[in-house]
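Each value in this text was obtained by applying a stated rule to the coordinates, not by laboratory testing. Source: prediction; values computed, not measured. Cβ atoms are built from the backbone, for glycine too; each structure is taken alone.
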Structure I
Amino acid sequence: MPVTPTFPGVYIEEIPSGVHTITGVATSIAAFVDTFERGPLNYAVQLLSLTDFENLVGGLETTSEASYAIHQFFLNGGAQCYAVRVTGSQTGAKAAKAAFIDVSDSVPTTVFTATAGQMIGTRKLDNVGLWGNSLRMDVDYDTMNPQSPDKSVAGSFFNVTVSEVDAGGNVLRSEVFRNLNTTVGDPAYVIDVINNGSKIIYVTPDPLTNTNRPEATGTTSGGLPTAFALPADKSTCTITPTGGSAKTCTLLLNGATPKNYPSLRPFLEAAIRATDTTNPLLTGATVQVLGIGSTENPYFYRILAGRGGPRFDPGAKLAFSDVGSDSLSSALKLNSKPVGTPTTTNVQQYKFDKGLDDTLINSTTIRGLEANKTGIYALDDVDLFNVLCIPAATAGSRLGLTDTQVQEIINEATVYCDVHRAMFIADIPSNVNDLPTMQAWMTNNATIRNINSAVYFPRVRIPDPLNGSRLRDVGPSGTLAGLWAATDVSRGVWKAPAGVDVQLVNVPQLVYNLVDRENGVLNPLGINCLRTFPVYGNVSWGARTLFGGDVQGSEWKYIPVRRLALFLEESLFRGTKWVVFEPNDEPLWAQIRMNVTSFMHDLFRQGAFQGQTPSQAYLVKCDSEINTQSEIDRGIVNILVGFAPLKPAEFVILQIQQLAGQTPA
């Protein structure tokens, strides 16, 4: 910063260099819109691997065309994509829910409700589907301030654990939130903490009519006396598990003399396990007796059944009751329910239910509404995507879309891509399976032609892991989006994603095998062909946009030329934002020329342009010739950037001549 000299001496002033490095943007981030097994509705979920694909949207799903496309995208070299989940109707699809219960009063009440989904800012995004019925929640009071169980629990702390389990009850993933309370506005307020931190659920008041803690899961005792004393009668407690009959529990110390409540835990645990060897809740190592609090202030037991291995029915309960006046359950307060404490018949876990799937999507839900950021417009919240694929648009009988509806989806998608400087790969319907039907489809859908779109023929057959690896007919958009990404990494966005080195991974068969003369019919129409060649296998054999028909004579005929232009536009758009509000005169223009030229020259060195010299390859102009005074007065600075694109060698012509009777000169 400028210095103000006030005393004799040496001053140091750092002067800005004027360098604003322009960084090239990513070129192969894909986006897919369809129904999926799971995931928040109308929200772009970022996927960075097949593991993310499995965990965040549920992996392959037979009713989801895009799930197979995403799988192919990653197998063919894709590294990053977004999945937008849509459904046919909000009424058909439902998110699983669970109620947190407060039993401090005579009538149990719902304190708040947890819903499978996620809070993004202020938006509640339901994660609908049957998958949510596999969610479980645990509540316990093992906190930094457990407080006395025999007093009012208003404002006291509790912990919440959210888990997803598989069919065997094994935990797949979980989240733990500790030391929560129900005090609105407190930093530990349960709704704020969970909604800001959970990627599995969000919580809403139902309404929050009191400030008591939700009931702990498991069976929790009342607060135990400070002075430890063994019950006189150790065998008159009965246990009644859900689905079982009452059994007598006998506490066997085998000569041991426990000195406090914690040391009694293993003996109590063994006694409960041995009560009924036929009940899966109690046998083996499934029962755990935990302690909360301290021996000085107050201590109470928490008994969990069905936790040593795969979990049993989360709705199961354990009820303790007395037989004699000085029974085990009475002495250990296992059957007590003082005011403000949990009941002794707590459920083992809170279970989510009522989740329903709705896999029938339609043209309206795919297209969505811009104002609501639904359908493709959910991508408005994404910083950058380069390739859009909607294989469901042409899924045929599953959606029952008319040709007009297909055109509406594709037209809206291409317009959206135009605005976002992205490409759209259009899939063809499953009934377009030979040369005449492809020609007819292209003629009937001529309105979808766009400089930022491409189409490939034929469709591909891939192994379906959900159907014994039998071949499934799918659209090729996901496969090609992955190949585009792989080509960008290995050669650059200026290289045509086609040729014998661009082999279709995990594509053992094409729906139709083209020959050269058939390829020669489709190529002039701007239809990219997928071919099968000996040795090379199945490859991409076309690199034209849907504006690449010979009769159109467009300068945006080739995919690599168009994608390079989009790359330059987006990179320069982001890299020149620093110019806004700068003084509009020669010093600014000089800085612009320096930074843009540096960016373009780096691409020239990588082989992105035609020409042997920079002057042949690119042009950067920002001076008084294009920035007249009238433009300056209107607050405009003009920057002219030109480039000489590389055109793919689409046709290789070998000229062979017979040499006869040649004599030396």
Structure II
Amino acid sequence: MKPNVIVALLVGLVLGFAGGRAINGGSTASAAANKPTAAAAANAPRQNARQVDPTVFKVPIDGSPVKGSADALVTLVEFSDYQCPFCSRADATVKQLQKDYGNKLRVVMKQNPLSFHPRAKPAAVAAMAAGEQGKYWEYHEKLFANAKALEDADLEKYAGEIGLNVARWKTDLAKPEFSAIIDRDQALAGKLGANGTPAFFINGRFLSGAQPIDNFKALIDEELGKAEALTRSGTPASQVYAAIIAKGVESAPSKAPQEQQAPAQAYRKVDVPADSPSFGPKDAKVTIVEWSDFECPFCSRVGPTLKQIKESYPKDVRVVFRHQPLSFHPNAKGAAEASMAAHEQGKFWEYHDKLFQNQKALDRANLEKYAQELGLNMSQFKAALDSGKFRAKVEADASAGAAVGANGTPTFFINGREFVGAQPFDNFKRIIEDEKARADKLLAAGTRPADLYAKAVEEGVKSNGSAPQAQAPAEPPVQNIEVGNAPVRGPKNAPVTIVAYSDFECPFCSRVLPTLNRIEDEYKGKVRVAFKNQPLPFHANAKPAAAAALAANEQGKFWEYHDKLFANQRALDRASLEKYAQELGLNMGQFKAALDSGKYDAQVTTDMNEATRVGVNGTPTFFINGRSVVGAQPFEAFKRVIDEELSKKKGTVAADQK
């Protein structure tokens, strides 16, 4: 998934990993006075319906929650995510449609919790556990009504509010079949090309996003007319849906037009460290550098493609593996270190395959189990993990990935040419063939095979300025973000304001501190920095640390305390938080009272909700005069945006003076 492609990427990837977006924008439902009839459908405007692909997909509904009559002539299947704001917006539209169409419309829910929404999957499991007591839809409504409050305590509270046997519900949460259902639904979504949420199939026809209600109605009316024709010809109403999808296609085309015509991406200067795992000849004509995450489902999805590349180009392609464990995957970093411990014993790729085959079991015990199954020296393996021997390597890879724009996974660079997502083999093949041809020209011009990769990257980077296809992706929209009561450093009237959303337990957040210090030094008086909290749910101590920092702010020492926390990220328990306060000479009675009373919990929650509203999916994320910069990026990435903003201010002043 790519944080900035999510934030542009993940997204959107998704060329392999899209997420929670509406294609034609969102809308709440507008009420309709009368229920549509077939006659009304005949005269209904069809402009929107004609824009929908006429392809009918075979979308099974067995085993999914259903609301509505089995005799309904139109079936709406929704792939949804309980933490996705567009899904909650679309839920209002779906409820209105159910009112307007009554027993002519049946709604089926499938689960597609996106990887960058950490509470979406627990919420989906909680809803299915409610379904065991016959109250799936009541719980479903609770979740969408409270999409920003999905912690474990919240989920249990909703179970009580709708009258569930809470003890039984809590036991049911552990049922393995719920995870299997989610896996099944997500695999189906991917197969059908429904990579983002919400996604709808109306009698098998795809409608993507939280679209206006009229777009739904145009398509429903069209399908209603077809369904009524089937019943007139003798098809029982209960069999209409099965009859409609019987000849439907089972998967989206593997070569979608946008994939065939996807523009070539820019070249980047991408290093190949000597200690990185690889397969293929060192002097191969084409080198693919992959940034990957062992807990990312899209990374595992691309595995068969890489094997096909290995088989198809045994002498011409080298694949190099680099680590980019994403912050919202709690076991990815440990798995990355374990894979390097296996690499030390010559079994990286075997261990790599074990990890991707068992993505949901990557705790320490399982990491050791896989090592044992491969016959590794267990004392050596455990010692490597215990000592953190490969931690610096994993972090160096992640940092290098962020520097070249590999903020989401999987991201590939083919002879330096950026290629994002779990794309099909044919898409890789097209670029590999292009790069092979380019390599042949370089070899013919006298480049030594040992120097080929460096030369190919160098020539590619030079071409970026002139190649029209190497354009940077469009920048996300500028956000209106108020500083409010956030801790601030720098002059109030500074022409540039940087708002940081950060997490005191996030290693990437601490890594960016030297860059921020350099910005403040080099732009003295021109930049102010505001700090807002986005403690990620899998960092157990991040939220208490955020509250403690605000308690220090109350006594005028936020930034000193901020530095203490980032300097001691592995010691953020309550005793340590008090220790740092004491070291800074804070009034300890006042400090402890603030923590005990939860005085700053609301401010932290407000920051988190705002972060969700403006599209912050990971930490650190910065907004420079409202323009987003995602990740622990190098100084130059910040400098470019700051200089552009300062230039705008100068232009405004000059215009005012005329």
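Given a value of 0.94 for Rg/Rh (Cα atoms, Kirkwood Rh), for residues 268-419 alone, calculated from one of I, II, which structure does it belong to? This figure was derived from II. Suppose P(r) over Cα pairs in 10 Å bins from 0, in percent works out to 3, 13, 18, 16, 14, 13, 11, 8, 4, 1, 0, 0, 0; of I, II, which structure was it derived from? Value 3, 13, 18, 16, 14, 13, 11, 8, 4, 1, 0, 0, 0 for P(r) over Cα pairs in 10 Å bins from 0, in percent corresponds to I out of I, II.
One of I, II was used to calculate helix-only ellipticity at 222 nm (-39500 (n - 2.57) for each DSSP H run of 4 or more, over all residues; to 500), giving -6500; which? The read-out was computed on structure I.
Structures I, II were compared on distance in nm of label points 7 Å out along Cα→Cβ at positions 220 and 356, and the highest value belongs to II.
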